[in-house]
Structure 1
């Protein structure tokens, strides 16, 4: 799942080498932390958070078969 978020984020930003994705497990969910270059944060979040919401929706749809919940945090 983290590779999916990495692919999407690298496709959106101007500096794809600065994109970092880390996944950690909490009690009942996997937390995917996405960090990008400060100049690219707006491109990942989008106007009124639309792109961030779309990324979260894609991850949710891709994790339907999984037993755990995935949460995407943009740092």
Structure 2
């Protein structure tokens, strides 16, 4: 039987990155495998298809694109 204990370590992101870099290669690979299995990190296929559809649309009609500054103005007005 496996038991686990939750430990809270307040870390900055860069501190976490440094800890991961210090892991042995085998443990880094294990971490990658754990993250790949995390359902919250998986992008659903329908969402990928939607992005692909939009890319095709904007490649065909580049005049529909707006710059970042204008997009942010529109979003901030909502």
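Using percent of Cα pairs over 15 Å apart for the comparison, can you identify which of 1, 2 gives the largest number?
Sorting by percent of Cα pairs over 15 Å apart in descending order puts 2 first.
Looking at distance in nm of label points 7 Å out along Cα→Cβ at positions 19 and 43, point out which structure of 1, 2 has the largest value.
Top value of distance in nm of label points 7 Å out along Cα→Cβ at positions 19 and 43, among 1, 2, belongs to structure 2.
Tell me which structure, out of 1, 2, gives 13.0 once mean count of other Cβ atoms within 10 Å over residues 11-18 is calculated.
1
Among the shown structures 1, 2, from which was the value -19000 of helix-only ellipticity at 222 nm (-39500 (n - 2.57) for each DSSP H run of 4 or more, over all residues; to 500) calculated?
Working through the options, I get structure 2.
Read the figures in this text as sums done on the coordinates, not as results from a lab. Keep in mind it's a predicted model, so treat the numbers as computed, not measured. Cβ atoms are built from the backbone, for glycine too; each structure is taken alone.
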